[in-house]
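Pasting the structures here.
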Structure 1
Amino acid sequence: MKHLFGPVNSRRLGLSLGVDLVPAKICNFDCIYCEVGVTTGLTVKRREYSPTSEIIAELDEFFAGLDSKSPGWPDFVTLTSSGEPTLHTGIGEVIRYVKKQLDLPVAVLTNGSLLSDPQVRLDLLAADIVVPSLDAARAPTLAAINRPAPECANPEKIIEGLVDFAEEFGGEIWLEILLAADVNDSDEDIDALLAAVDRIRPDRVQLNTVVRPPAESWARPLPENKMQEIAGRFKNCRVEIVADYSGRAAKRPEQPERMEILEMLKRRPCTKTDICEATGLDGADVDRLLNELERSSLIRETMHDGRKYYQAEKRQ
């Protein structure tokens, strides 16, 4: 399918069916750590980047013949994209369709920077969980880690948008903060983030770091002890470190073919363990499929932080 992927085992949402609203790397940020790669279309323009009717048709096709007791029934439908999903003007329609027609909870993964727009906030109100990011609360650090479009370069405007959304939204807000070594992890930056979190008052704060091959090879992860130390500074909210995950996905009703794995790797680099957990396949089957994809020059291996990842080759 063009717009759906998975279900995959998410460290935060269980078995999650992904919906890719903006297939190309079109975003208002160009984050140094992005696992999808550098932004090819830096923009704040909202439009229907993929036909909303096509996305809904794919959802109908996926769920045809399934019910809530089927092995592949997801725990969540997660709206995301290769870029920024809230740039898609049909995001509200997709959320409402999933809620009304499929009766499934919806999560939205967003960089949070467009929540200063009242229409974006309105579009997301029907979701159950929104996971916005806030990697920096100081302008120089925001520029260094997120490399935003000029219209999104003011962290105070972003924070105010998050505060407004938290006041209006009836679901849960899980605020993600991704930390890169020597970029946004100084005491001054953490203090500014702590002050912002006190204003936003999310349901939880999730600390992450550079765990997958990033857009910039020099972006480095924080060690676990440093992450634990920073987590201990968040006193007034629930905080958790999500930089790694475990758990096994439910078995799919049919074993995925190699092109399904390729679709996963087009969206993010994965380790062999990631693929096993997401698909329910054993190691031998995953090795066989990865070997086939490598021999076809469709994927390549890359090392990051001492771990082997697989990612799709970029095609012209």
Structure 2
Amino acid sequence: MKALVCKQFGELDQLQIEETAAPVMSPSQVRLSMRAAGVGFMDTLMAKGLYQLKPELPYVPGAVGAGIVTEVGAEVQHVKVGDRASFLNYYGAFAQEVVTEAHTIVQIPNSMDFAQGATFRLSYTPAYLALKLRAQLQPGEVLLVTGASGGVGHAAVQLGKLMGARVIGSVGRAEKMDIVRSFGADEVINHSTEKLRDRVKELTDGRGADVILDLIGGDVFDECLRCINMLGRIIVMGFTSGRIPQIPANLVLLKNCSILGVFLGGWMTRDQAGSMKLNQDLAELAMQGALRTHISHRFAFQDAVKAMQTLLQRDTIGKVVLDINP
């Protein structure tokens, strides 16, 4: 089979598509013939050696994908050969075949194409974990989503509306504001030209947001801490700005607010049953037509490196997809 292989951490142009042996399967695993893979920031950071998890080299990048089940281990009960399925793991997706643990697999309906199946897991799953399980977002509350045009951000906007919240999206470029409104945001702020703290306070009659999902970190997080409502919850989920903020504990005290960390990978490896249940809930919402990932760019498999580089240029809106075994 062909796979994109990382032999050393560093620049993305070192990655090469090579002919490799098909992975060996254990009794608890499932083999997929891949059709599509989602491209995320985690994939680029891992290949550069900048992610908290460093896989043993060489490895195949790609955390999420979708395809057709071609082989099932003897211990596997909930998946069968011929199923259309998506998987979410740390790596392995940028290949023609994937072998993964059965608990990482979720069947996808015939109404969902493989590109949607490959992308909803790494956008809606972390957003749902953050809003539903961690922050316990309630109907009528105000939700602020920073980085609202990205994969997780646009999922959070949609889920926030489904959960009955008033949603404010925040983006860094004016040309992304209309698309975030189309995702369902009630208001959109351009934090590169507007003071985020002041605009949120203005839009909420001085109260601030009840829940903030921050994917950017840096200066944006600093502003979030100053526009959270009393007893509000700030979800720390990413640092795409490049700066990990330091949190002044006195502001947490004065605001009576909570700072919640959400790391999907750490949670899903420790609560496999909870992860499967969460993804089944999302699959049902998708079948009902309530969720649809916005796909900004699609690339052929041989252009995998270009896809990763395009993502880093921050010109994308929603998700980037690789088409594999079309």
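Nothing in this text is a laboratory measurement; each read-out follows from the coordinates by a stated rule. Predicted model only: the values in this text are computed from it and were never measured. Cβ atoms are built from the backbone, for glycine too; each structure is taken alone.
Key figures
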{"quantity": "Top of 1, 2 by distance in nm of label points 7 Å out along Cα→Cβ at positions 202 and 306, largest first", "calculated": "2"}
{"quantity": "Origin of the value -0.43, -0.80, where log10 I(q)/I(0) by the Debye sum over Cα atoms at q = 0.10, 0.14 Å⁻¹, for residues 130-281 alone was derived from one of 1, 2", "calculated": "1"}
{"quantity": "Origin of the derived value 49, 45, 38 (Cα extents along the principal axes in Å; candidates 1, 2)", "calculated": "1"}
